[in-house]
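*Asks:* Take a look at the structures listed below.
Every number in this text was worked out from the coordinates using simple rules, so none of it is lab data. Bear in mind that the values here come from a model prediction, so they are computed numbers and not experimental data. Cβ atoms are built from the backbone, for glycine too; each structure is taken alone.
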Structure 1
Amino acid sequence: MRDVYLEEVAQLTVGHVGSMVDEYVDVGIPFLRSLNIQPHRIDFQETKFITRTFHEKLRKSALRPNDVVIVRTGKPGTCAVIPEDLVEANCSDLVIVRCGPHIRPRFLAYWVNAVASEHVASHIVGAVQQHFNVGSAKRMPIRLPSLRDQDNVLAILGTLDDKIELNRKTAATLEAMARALYRSWFVDFDPVRARAEGRAPAHMDAATAARFPDSFGEDGLPVGWRMGAVLDVFDVIMGQSPPGETYNENALGLPFYQGRAEFGYRFPTVKKYCSAPTRIARMDSTLLSVRAPVGDLNRAWEECCIGRGVAALWERSARNAYGYEAMQSLSTALASFDTEGTVFGSINKKQLANLPLIVPDDAVVDGFERLVAPMDQQIRSLVAQNRTLATLRDTLLPRLMSGELRVGAAREMVEEVA
């Protein structure tokens, strides 16, 4: 074990800094930004792309597999490793670290995410928009074990992260299946078209197929269905910010979500509580961001208090798997409200309640809920397991890095859960 500065064991540079508004294209070289960097992983949602010509112009910020990237602005210090399958990419406003022969990239990422937080926090500059500069990254102190000891630590932590990633991919697959089924039934009307043409709907038992009409009305909708609005399907509760003195971090009252900042994958992250909630969302409600960006969705993990940046929608027959997918289908309509506010986009209760929404026959909705609710429950179970695994990883990380916890003892703890 030896003490080094990061610049002694790696080469550092910084991603492109400058306007990108006119450089993005629909297809091209992936261009990563701060929002794509999550602790220990790259999030490819909302990835931008640039032309190969522009990519070659930005050689300094070109990324390679196994580069370590550290967020400079937004959530400074958040760190991940560029995966092997991301062969070509570029980036903006990230510290790029290319590890030398004495430090493993994944070990460095664990160190930055778990141990280096004090160094990052003490070297943030900027009064309005805070930055973590490459110069400060170079002087980041590291307690560097031998490569053998690094590999032993990585084997343990990697087991947890691999299980987390597998669960995440499984959940994403289930979510995609639910979304595709909703589109087939309620947007493209595939089962109705099949029955209208005298065919049996694909991948569907006879009892489920019988729930669908076999013809379309003059309005173009399946017979018995109608064009309604959100208010015909959901109870809508708009959030309201309670008094500031009721906020706390001591778990007094209900979890409190002010806006999209707390949204995560499928479920929000609890950062604050409210001891005197004024607007309450029931467990499993659909939570909607009603201030820029309008339209992002989550589900309520438990009963919670919602602030003015959030609305809660409850499907009136508690068919919440259907309700969540129905709101997902309105993403384009909701996104149009991002330009509605005088400064920031927003949507009010009247606008939300009156958004057009197809109202199918109850029997069909019940059939959808019967198929998709178990997927919902499995996703929830996977998320719960990932929370447990991440908590264990984040508990073990600093103790393993400091040598306080021996590898053998840590391995036994991991084997119990993974």
Structure 2
Amino acid sequence: MKILLATSWLLPHLGGVCTFMEQLKVRLERWGHEVDIFGKGANETFHMMNKGIVIRKEQLLPLLCTKMSVGNVFPAVLNQHEWFFNIEMDRYCMELGAAYFGLQQYDFIYAQDVISAVALNRVKPKSTPLLVSLHGSVTKEVYLTWPYRHQVEGPDSMVMNYYSFIEKVGASIADITITHSHWLRNLLVKEFDVPDHHFTEFPYGYDIESFQRRMQESTPLQRPQDKKVIICASRLTYLKGIHDLVTVLYHLKLARKDWVCWIIGEGEDQAELQQQAINHGLQEHVQFFGRRNDVPALLRMSDIYVLPSLIDNQPLSLIEAQLAGKPSVVSDAGGVPEMVVHGHTGLVYPVGDIDMLFKHLCTLLDNENYRHKLGRNAEVWALEHWSPDTMLQRLFHVYNQMLSRKR
């Protein structure tokens, strides 16, 4: 079969969705399928990432504006809010870009978010099955992020109504919608009125063999002597809660000196977080390493994995930490508690409770035997739960379900 994986996210990017798509492509091709990846590119483009085929938004916008202005069909609502105009025009350009590349060549289309699902459904052939996997709630993320980004109490009703509408339509429009956590499925059913029978749910898969091989590769970094390594691999954005972690690390520095923290990743908040660490005098304890290709090896060298998310679904960085046999300290955000058995594979604390985060880190720093026990349990749990072949078998079962519904 020929399969299109699509997202409205920038590709490539640092984050779980991009990793998921790249690993899925490799696995599908091993099974004899042909796979393309479509999404946003750098410098206002859309592209087939694996083929290097690009179309620029500046090529699409004149066509779009001409078509929409004929007969005065340009939606008046677009002129009511600059933000609304920009985001809708971006989605329309995605539709034109996808149509330009040609969707009729694919046996099925597999979208990775509600926006790409809505966009591709409008331009794909009617007979082509559309499957969507959802990796989070865009509405919830906008609601949490907006006050921080815009220094106001919250997004206005037009913004929230738009995202609520897109979330509901995008989760409903595919032939079948896949979620990878109970939390997200329940959220979409209860708060967005998506029928429960529209969903199927199964865990992520991860390329375990490749990760284990990369974990044994050499790295120029060396762990400090007589100090334990706390590691956080994450996008450096507000929703990942790294600002809470830096605050906790300041208090940890006042209490003890037997640790360092490696923060791996990049993102829009990187400079702000680095300045926060400097303001707290953490230069000798906290290191920001940016984006790296040797994360598996760094996880092997570390002692404790931490992720203080404010909202999350099922972060792939946590899967990697488990495969590396590391105990985790995580918040109970979203679907994360479904991945960690408190007191068995890691320690879970309430979102934003920095006192409990501090206590959990101290518990694992103090108790080596307990730390190693949780790490061993995490690795066993991960090997049982994150099989990539099992995920693909479930995916093709869903595909066959789609075909039977269309007959």
Structure 3
Amino acid sequence: MNLGTKNTGTAVFWSLCLMGGFMILSSTLSKSGSVFTPLLINLETPDAWSGIVLSASTIPGILISLPAASLSDIFGRRKFLLLAGVIFASAPFLYLFINDWWQLIPVRFYHGFATAIFVPVAEASIAELFPTRRGERISLFTSATYIGRIIAPTLGGYVLAATNNDFHQVYLAVGVVAVTGLITAMPFLAKERRPAKSSERSASESIKSMFQGWRTIASNGGVVIVSLIQASQYYVFGAFDAYLAYYLLRGLKYGTISTGLIASSVLAVAIFARPFMGRVSDKIGRGIPIVFGCVLSALALVTVPFMTDFAVLLILLVVYGFGFATVTSSTSPLICELVHSELVGTSMGFLDTMMDIGQTLGAFVTGLVFAMSFQYTGVFLSFAIVLLFSCAVFAVWKLVGKRSTGKSR
């Protein structure tokens, strides 16, 4: 890679980070509890339908991440990044036309396609731009999106209060943030190197190529196991995010400020830890960080229900956040290294699909665990079991791989 290409790659990378920061900020603002919950109440949404309305945006992640990322392998990343940007920028303005609660479902569903397309395609782009620094660069990109996720609830609550609960003004502000992100990234996404002969492929050939890629990915044991690690991490993270507040507010009778500080510590640590641990995994390999992070997270989580002191809980959650960041900073680059360069996007789409499935199942299964009278101790113990099980499967796969390599020599 010559100097000009390096400079171009760096410019594209930072534009993706900037775009991701703005886009995820706008998306999180639109659905954060400080904005969306009051909107549900204002529209008199039935309690029985609240969960469906809230989950409508997660369904596209399961449905579209893999096809979109796979097609970006064939037709190029730029088209899909721009498509995601257009959805991000247009979706907030649809909220302005909502007059009844049920209308939130199709709008949230449409909005969900933006993240489902953008994240795996952007990560695949970064993996291709920096083949020897994938861990660090993908983690930096993710940290940029985490910043938006952290500040969105507070910013959303402030904007709602400042506008005297005028939801139209709030979603106009959300739209402005998203449009800003799209405009900012446009100059750097204007050019790309097209995949060879992509324009010469017919629709049937493209679909055949996509399904062939899926079969290749599904038959790759390493890809499946790394995706299991990712799914288990987000199974725990999604359920933990949902039930930690219940545990602190109802179980320990903490105030909202203390609860917010503890809950936000996980993402706060991840913002700073992921790029650092990504760089470490670029140097020492992916296996050690993944195993270390899984074990560290499990030990921290299994200890949480036995502690009540604020400082101790904060430390435990910081440790969990560090473990989570350590694992997830290695899974994305590792899965790219397990496939041919033509399937980088497909592998990232598969990883994100498994992540969404894990995150969706986490809250549901954890609710069953809690309802079976295992209470909070059983919930946090189940988190540790899931993490340690996936870690054991990964460790066995690594050991078997090393032995097979030794025998072949």
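*Asks:* For mean projected area of the Cα convex hull in nm², for residues 102-333 alone, which of the structures 1, 2, 3 scores highest?
*Replies:* 1
*Asks:* If helix-only ellipticity at 222 nm (-39500 (n - 2.57) for each DSSP H run of 4 or more, over all residues; to 500) computes to -15000, which of 1, 2, 3 did it come from?
*Replies:* Working through the options, I get structure 2.
*Asks:* Continuing with this model, one more query. With distance in nm of label points 7 Å out along Cα→Cβ at positions 222 and 350 derived from the coordinates and found to be 3.4, which of 1, 2, 3 does the value describe?
*Replies:* Matching structure: 1.
*Asks:* Sticking with this structure for a sec: Using the calculated result 33 for percent of Cα pairs over 34 Å apart, pick out the matching structure from 1, 2, 3.
*Replies:* It was calculated from structure 2.
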